Structure P
């Protein structure tokens with residue numbers, strides 16, 4: 001199919017921020033008396049940390065996190081990002097190639113704009129993703145993935161029909177959101193097990209960002 005636009009997720013897809021964020025998260029949980037390795041943080045929280053962390057701590061440890069846990073963890077991750085965060089391998093080259101081919105693209109993330117902007121600035125991707133190409137769940141009343149609202153909003157603002165969009169996502173919730181929006185979606189398996197993305201309904205799976213070009 002000849003797609004008219006590619007919609008990228010940010011964290012874990014274009015920006016290699018997940019390792020930093022989950023290192024902070026697992027360390028903070030361990031500090032609070034809930035021992036969590038980096039691998040366990042990925043397993044339990046990747047793609048839905050904010051909604052799931054309190055439930056997992058209650059189920060695994062019978063514990064209750066402080067009321068300000070989310071805000072404090074957010075602040076710690078931000079501080080870590082300020083020291084630097086990398087673009088995902090191949091992200092710069094892929095965006096440059098899409099520009100060369102005059103293929104449209106944008107970014108749609110459940111994170112807030114402040115978070116997105118910081119990761120784009122620190123990773124060097126800002127020049128490829130100006131504000132006009134960046135959409136956040138903040139833009140749709142805070143409704144994040146797996147709801148389709150964000151992807152539909154991004155497509156609408158860019159003037160492209162959902163059926164003509166190809167989404168690149170690294171989480172099951174992102175895949176579910178894209179499919180609910182009526183969009184094909186590539187499941188990016190750099191961190192997430194392929195079977196979880198396939199089970200969520202990924203149209204196809206890729207292990208490297210350059211493989212996006214094979215589907216255009």
Structure Q
């Protein structure tokens with residue numbers, strides 16, 4: 001049995017799927033630079049636990065989660081693996097325009113036997129998705145993310161955007177063009193980072 005902890009009450013099978021994902025990440029990373037080389041040794045904390053904490057802040061009623069700029073799969077592929085157990089009837093879509101990274105994401109879903117959809121296009125080039133939850137990690141600044149959110153979110157969608165130390169500047173800039181409710185949730189893995197939880201989004 002695995003000794004890994006992901007910060008959520010999940011089965012041994014889910015942890016084993018995440019560990020298989022980690023092994024794939026370590027195998028593929030030298031070729032296509034999915035995550036920074038400096039973080040690969042601490043990938044469980046820096047990427048897996050960091051992604052899993054985002055899951056906790058979604059609404060309980062979501063049916064479609066879309067992750068934009070999924071890259072190496074954080075948080076989207078982790079969300080898909082967690083949802084396989086915790087919300088098995090839901091859909092998770094990973095949007096990643098880099099074809100090599102999209103191929104990696106499909107490999108992760110296949111090798112871990114997880115359902116999910118990988119869309120290898122730019123976010124602004126796909127049809128509106130009406131997603132209940134949208135996440136994006138290190139894709140763009142907040143004003144750009146909110147434009148994507150408006151295009152692809154359902155009427156009552158929740159948006160979960162991890163942000164670094166300059167998040168307040170992004171927030172102030174976004175509030176010039178948008179009206180929304182927000183909560184800044186301190187990251188469990190980095191005291192200087194937050195998860196920005198946004199709802200009731202409309203153009204100002």
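Some observations on this one:
- With distance in nm of label points 7 Å out along Cα→Cβ at positions 4 and 68 derived as 4.9, matching label from P, Q: P
- Mean count of other Cβ atoms within 10 Å over residues 100-107 from the coordinates reads 19.4; which among P, Q: Q
- Given -13500 for helix-only ellipticity at 222 nm (-39500 (n - 2.57) for each DSSP H run of 4 or more, over all residues; to 500), calculated: source structure among P, Q: P
- For 18 (relative contact order in percent (Cα under 8 Å, 6 or more apart), calculated) the corresponding structure among P, Q: Q
- When FRET efficiency 1/(1 + (r/R0)^6) of positions 92 and 140 (r between Cβ atoms, R0 = 25 Å, to 0.05) is calculated for each of the structures P, Q, the largest result comes from Q.
- Percent of Cα pairs over 27 Å apart derived as 25 - corresponding label from P, Q: Q
- Structure responsible for 1.7, with distance in nm of label points 7 Å out along Cα→Cβ at positions 12 and 84 calculated and labels P, Q on offer: Q
- Read-out log10 I(q)/I(0) by the Debye sum over Cα atoms at q = 0.15, 0.18, 0.20, 0.32 Å⁻¹, for residues 76-123 alone, computed value -0.48, -0.66, -0.78, -1.17, structure in P, Q: P
- Comparison of P, Q - label where distance in nm of label points 7 Å out along Cα→Cβ at positions 52 and 196 is highest: Q
Here, each number is a calculation from the coordinates, and none is a lab measurement. None of the values given here were measured: they were computed from a predicted structure. Cβ atoms are built from the backbone, for glycine too; each structure is taken alone.
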